[in-house]
Structure P
Amino acid sequence: MTANGWLQIALFFAAVLLVTKPLGVFMARVFSGERTFLDPILRPIERGIYWLTGVDASREMRWTEYAASLLAFSVVSMLVLYLMQRLQAVLPFNPQGLAAVPPALAFNTAASFTTNTNWQAYVGETTMSYLTQMAGLAYHNFVSAAAGIALAIAFVRGIASKGRETIGNFWVDMTRASLWVLLPICLVGALVLVSQGVVQNLRPYDRITTLEASNGSEQLIAQGPVASQEVIKELGTNGGGFFNANSAHPFENPTPLTNFFELVMIFAISSGLTYTLGRMTGAQKHGWAVWGAMAFLFLAGVTTAYWSEARGNPILAGTDQHASALQAGGNMEGKECRFGIANSALFATVTTAASCGAVNGMHDSFTPLGGMVPLVNIMLGEVIFGGVGAGLYGMLVFVVLAVFIAGLMVGRTPEYLGKKIQAFEVQMAMLAVLILCATILTPAAVSMVSSFGTSSLNNSGPHGLSEILYAFVSATGNNGSAFAGLNANTDWYNVSLGIAMLFGRFFMIIPVLALAGSLARKTPAPPSSGTFPVTTPLFAGLLVCVVIIVGALTFFPALSLGPIVEHLSMTQGKTF
């Protein structure tokens, strides 16, 4: 580990902190219906959208109608994306003449992008046409992210409301998230990326003759509308790359500056929403307490990942001059030289803490403990800033559990910002938590004991276990990154992972919205001497402990059989 590496991590953290308040204030104004500097341009567009679609912007919804609207929208948009993939061979903007996507893979991809997972079991530049990339995948990058933001705002409204039956209007929230938050930042961000060398065109791929021309060697240079998809990929915590190498590809992420910019984009909205929480509930210190808990968990993860990768593999140290040279700066396997170990460890931690899934290095090549950090980040529920919206409402589920536990400890009815947490709220919170572990562990166990699951592995032993476990953790957590040592483009993995993505998104959303609706109906009571404050470092510490304990109790046995055993074996000179 070097001082330069820590400085880069500190600069990133400072940049995220710098954008948290202004972006949080802006989003609070947008979703509270207050005036912003973009209103003169966007209000007429918003009214036009409501007129065309027949939406009554003044009508609010109960949580059941809000959930039904989200599910109906998701079903229709998923079906459209599936059909677009199946028909892409006869649709326009396909200069490479790419064939239709096979049914199982088309289902997996449609489920993936509808749920903001963006898991990719295909090679983008040889599978998806420009039309599918732009009108299918990039479109879902916007609307799935907007839906997540809308759900977080609905939850915050439920906390802030006083004796109301409604939590907002899904169509209005999603429209405003798209028009005011995502589109303006993406327009500017895409231009920034283009200025740094990220490709943006509709040309056919270029065929060039390499330096080995005497042998008839040629290379196909893939390109396309990359910058416009790259920025929403990061800002919307989507993660699906235009190219198979994702953000390790020089056309997606060419320079250290673009790498830093993309990292900040991944955390920006999720961090800002914590300030929005404090502003809309009238408890700004509570918003900072939630931010502090997220920040602590993130710093613990990036420290572990950087430390492990900087140490390298002890088996290679001193074996010969070539191996020793490779280990001089740490574990460089699977990493881009232009980013180095610090930025690779940082990117891996950020992308899995934020439910993004974009990668600038191969997690499969990380050391066992370095690779365990991304795995644990997702296992904790994607609440360390998390996906746009999803991270906040996921952490608020743990807030309810933390408040409930605090109430038990002091022998009082637990209260959250003046609202009593009773049996129904705890049941919904626990249901959201249990859905994740059941959807991860059950199909992962089936895959590990079945030939159709293990036949796709490139590694045996605990590393192979980690590859399968990571796939279902990533799918259920709607992250989308992979260990890359598993061939997931089989009928079993395409179908089972697609179902896991749908369960991880929508089976968690329903109890979350039910929780929001229940809180909205409650009338807050004034704080008393026995009220547990949710604005202090003590509360932030309790929240961190609850997140870690729930994750540890659920997944420690699986972790001990995978990366922990692999690490101990590595120290004894054995690899898998």
Structure Q
Amino acid sequence: MTTQNHPHPRPFLAAKWIVLALVLFSFFMSALISRTVFERLPHLEDEVAYLFQARTLARGDLVISTPEPRRAFWQPFVVDYAPTGMRFGKYTIGWPLHLAVGESMGQAWVINAFFGAMTVALAYRLGREIFDEDTGLIAAALTAFSPAALLLNASLMGHTTALFAATLFIYAYWRIEKVSGRKRRFGKYPDWVRWSVIAGLALGLLILNRPLTGAAIAAPFVMRSVIRLIRVGIVDARRMWDTLKPLIALTMIALILAIPIPIYNQAATGNPSFNLYTLVWSYDRVGFGACCGRSGHTLEKGVRHMRFDMSLTAADLFGFAAGRITPAIQSHLQTEANFFPIVGLSFVFFPFALVVIFRWRALLVIVWAAALVAWFALPFAIGNGFLTRDPLFAWLFLVIAIGWVMLPILLWRDQTRSWGWLLVAVMLTLVGTQLAYWIGSQRYSTRYYYEALTAAAILSAVPLAWLARRIGREVVYGVLAVALTWSLYAYSTPRITALYRFNNIHHDLINAVEARRDGDRPVLVIVNGDSVRWRAFGTLMAVTSPYLDSEIVVAHNYLGATSDTVREQLLAMFPDRQVIELQAADNQAWFIDEMPPG
């Protein structure tokens, strides 16, 4: 690193201009992919619920009254809670609050595009300050070109803002350590006040968006804070208060920002501690045993999902893979959630990063890693794996594994090595924590691991920056530019376009309704059919206001084949609207005066 291996790296005057270009590239790609691949429509059930919540929040409502007949206006992951008579989305309101800003502008996609671009800038700043400018610049490039980032930044999911909040928290914590004990002031306040406020806001927003992820990201820094306090107390107890003040401020601000979670739960159910996820699926909760998961969650299932997801992460992280995305692979991405058929190579830089950061001490890291692997293998090797199915052992296993990840924080006192390990701990803790959740994630990349992208990018950049200082920036940057361009063309493009019109969501149905519309008259679209999935008319859900006052309102006549009762209710609710009727079955819908598909 700068202080150990190369004290005076050659200045790179064009670095900031390149970073600006990468920031603009990230924003442009978000705009392009959101328009051409996702058509700026929700393609997952999660996105449908997020959009519903954003629209109610944009009008100042946490929850709204359930319309009747409620089943006619059902949407996935939107709950009608009978005891309170309220309708609401099941998610915490962190991301919907952000999305509400974009929805108020009529451009919901722009929020992720903005925060995705800002994360690129933060990756540069964090990598530059912890290590050096080359590391920051390469990390920014890896972040901007990451297939996972390109995909999620263009979606309506909350992981992009969560990654930004996580990266901002890490950077602000870094700055707290840098200014700790200094007398320099920011206006009329000490510098630590500014960075404590920023760190607290970032962590609070992360928890408000994704609570489990927020806890996982914060855990290594909690451990580091405890160790710092102990070390300062041993050397000079009088300085402990100076170290403790920013940590208290950070924690209080983060907790205050998390208060909307119980407020939202109270408004929805009358119980501030209610887990809203369980109102959709009673088993949708974190933990092990019969309580969690479709047929009970076990450590065995958690490790299996981790292995599946890591196989895709190895490719999706930076788009480096030993293989091409073929139509068969595209079909796999649309339908499967197991081992990814292509061997990903994005992890190839991590071992070299450990060698560059820790030098000869990398041998200790290898021994540490071997012990962690042995710990993971142990319960599977004993008694045909019976321990992996024991809920109590699963929690014990997880606590010990995460504790082992934290252990090296005690060892490294040098700034570069200690922060290098913090980035490693962020990745491993996030992956480990997700073992306690009953399902993995592959359709929109391995998004449960996504908030570790910046840490992964910086660590991957370390050996490349080391190489650039020795054989020349021109060579390393040139090869990297070619590799990233190729990954964009050969991997990211077919990987992301595999989701074009995923779940049968597209503008064609909206356009067809508009073509049948009488002038500017508002439309009620009635979807007739008994066995109908949300995908049949999810496109029209996307343009239906929660308040049922949009230009197009879609309603499901779920008794359409046997009774006119629901249809008559709908007609009475909207007497002034033009009625357009669809017939639907399973995932398909068609106008009643047309032949069914196929």
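Just so it is clear, none of the values below were taken in a lab; they were calculated from the coordinates. For clarity, every value in this text was computed on a predicted model and none was experimentally measured. Cβ atoms are built from the backbone, for glycine too; each structure is taken alone.
For this structure, a couple of remarks:
- Among P, Q, structure where Rg and Dmax of the Cα atoms in Å, for residues 256-295 alone as derived comes to 12.0, 36: Q
- Structure (P, Q) behind the derived value 22.2, 65 of Rg and Dmax of the Cα atoms in Å, for residues 168-367 alone: Q
- For 4.8 (distance in nm of label points 7 Å out along Cα→Cβ at positions 176 and 208, calculated) the corresponding structure among P, Q: P
- Origin of the derived value 4.6 (distance in nm of label points 7 Å out along Cα→Cβ at positions 280 and 568; candidates P, Q): P
- When Rg and Dmax of the Cα atoms in Å is computed for each of P, Q, the one that comes out at 23.3, 84 is P.
- Taking mean count of other Cβ atoms within 10 Å over residues 264-271 as the criterion, the largest value within structures P, Q is that of P.
- Origin of the value 16.0, where mean count of other Cβ atoms within 10 Å over residues 288-295 was derived from one of P, Q: Q
- At a computed 3.1 (distance in nm of label points 7 Å out along Cα→Cβ at positions 88 and 536), which of P, Q: Q
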